[in-house]
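Each structure below is given as structure tokens.
Read the figures in this text as sums done on the coordinates, not as results from a lab. All of these numbers come straight from a predicted model, not from anything done at the bench. Cβ atoms are built from the backbone, for glycine too; each structure is taken alone.
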Structure 1
Amino acid sequence: MSTVHYLSTLSFPDAWLDRLRERHPRLEITQITADSAADVPAEVWARTQVLHTGGVFPGAGQAPRLEWIQLDTSGADHLKDTPAWRLPVPITSIGGISPVPMAEYVLMMVLGLAHRLPRAMAVQRSAVWPSLGERWDTLMPRTLRGATLGVIGYGRIGQEIGRLARAHHMDVLGLKRQRTARAGAYFGASARDEAEAEIYTPDRLHDFLARCDFLVVTCPLTEETRGMVDAAALAALKPGAMVVNVARGGIVDEDALLSALRSGHVAGAALDVFDEEPLSPDSPWWTEPGVLLTPHVAGFAPDYAEQVLRLVGENVGRHLAGSDLLNLVDRGRGY
């Protein structure tokens, strides 16, 4: 059997690479931790058949033997302006690695916003104990029981968020492109029943938003979702709603959200992603009252390396056997 040349531009430990070799002895593995295509020697690109990468892609004609790209990201929006997007090779993602930690992050933020955590943190920084009246007026929590949580992007992550929200006796709405499940094979797929969430489609976005006490954004960034949560969408939200964004910068109009927060129409926000990353030191988001901010960490998975090994190992086996790959990116949809 012929050797298959696998290139990782990441930084997996030697033990991780050894386990992948043991599972698939036909692989000849090269790992070059790279920031750009120029960091990979031309002779390595020339022999690469399988590329495992986060954001390093060959230029036109650099990798003539390339057969498949395995992304180390769940989204594929960063490929669209690269020659790799136009190559006639399959692209797969690591979707399915992070639904549980992302859902836990979202619930942490929902609880934090509901219990006025930004205000409580401001009190701590001030080192001034507020009066009973001030505490009553500014730190009174909002109950989750009976509140409505809406998720834009009701896929694997959204369904896990819905499961945790229902454990808090919240009503769950999901907005997704199609009411039926997307065709294809996915890593970490479950038989979880969507019937416990009321499903909307994007043509009813404003009807969906009008019911939300908490809005969670988890959808991929595509041409269809870019700017989806704009000023009009935010105005359609139930007054006093709270927003959590763990998707991508570019889906929520940041200027419109800032205005909605300052007007009081949106009562709070938890943001893990931004149009500009890293966020500049002079960004208003660092100090905006009522906002919880984190530096794009919601998808961090404690057992990431083990799960990626399972996914990549399975996909390598499928590739060698000529079978359908898990987490195949649909170029038409952009994810």
Structure 2
Amino acid sequence: MLKIAYIGNGKSANRYHIPFALNSSRVKIKTIYARHLTSPWAKVAGVHYTTELNDIYNDDELDLVVVTTPSAFHYQYAKEALQHGHNVLVEKPFARTVAQAQELFDLANAKDLFLMAYQNRRFDSDFLTVQKVIEAGKLGQILEVEDNYDYFRPEVPQGQTELKWTESFLYTHACHTVDQILSYFGHPNDVHYDVRQLLGPGRMNDYFDLDLHYNQLKVSIRSSYFRLKSRPSFAVYGTKGVFIKQTEDQQEHDLKHFYLPGSDHPDFGVDTPDQYGTLTYVADDGSYHEEKVVSEVGDYSRVYEAVYQSLVHGAPKLVKDEETLAQLQILETAPALLGGS
């Protein structure tokens, strides 16, 4: 088992990491650092909670340090952990800039250490189901893909009075969806940006529409805080048909209701039949078909399994360095169109 420590004890650690680490036979949580030990999150039995970073940095027993702090501190803590000789897994966004990310990868390589971005959304059920449908071949040549991540939370942008990269919808949400597309389709030939502050100049980035071009294929990655009725999570159009997946992965929904992964909840994150996507296509004989596609089961613990395989068995990293750099190149370019800090 990998002995791991978390730098950060907020929502990221307790919602998107710890439940999956506790459900894994591959890892054991040893230490959790936070600046303050008072927290609304229940403490994990048997784990050492500390306000001293050196309890982590100077612990030679640790196999992995996971950075789950607010985004502004990802680069700083990842660098410090590497400098102390630790393998590191970093929550997204990995860093603010390509230059920062490249510096971290160079440092890790110089010290022969593992460093990777935590891209759990590669294991969203809707994204996994889209891959299954594409690879089945019934849609023919794929021409368009839409990857939407909509909310109706007007209070969030209305409560922000300036543009900051740490609050940008690009950095907080496109870090999920851009990685999904890069991981499956690779680096695009070109990217068209439509990034907005819907409430006006000097406000937060609350909308984006990115078009990634791959020869005959266009992939649109879109999000808005002002969608009372969300667009489909995924829409895939081909020369022979279309696949529409209306609802998103259910893991986050379950986690928010403290319905956690484990043997007590075998249906954790599992779509119900009414959430299945619809595949409509014309077969080679000209016959028309419309059918529901059973959703693949998402599982964020697969990131920890991949880290284990890399550290213990030398498997290639799940998230390649060049994928993280390509993602940040896209994120870093778009906010430059807006300005802001």
Which of 1, 2 leads on FRET efficiency 1/(1 + (r/R0)^6) of positions 51 and 259 (r between Cβ atoms, R0 = 41 Å, to 0.05), largest value
2
Upon calculation of P(r) over Cα pairs in 10 Å bins from 0, in percent from the atomic coordinates, which of the structures 1, 2 produces 5, 24, 30, 22, 13, 5, 1, 0?
1
For distance in nm of label points 7 Å out along Cα→Cβ at positions 139 and 267, structure among 1, 2 ranking highest is 2
Value 0.95, calculated as FRET efficiency 1/(1 + (r/R0)^6) of positions 131 and 227 (r between Cβ atoms, R0 = 41 Å, to 0.05), assigned to which of 1, 2:
2
For mean count of other Cβ atoms within 10 Å over residues 147-154, which structure out of 1, 2 has the highest calculated value?
1
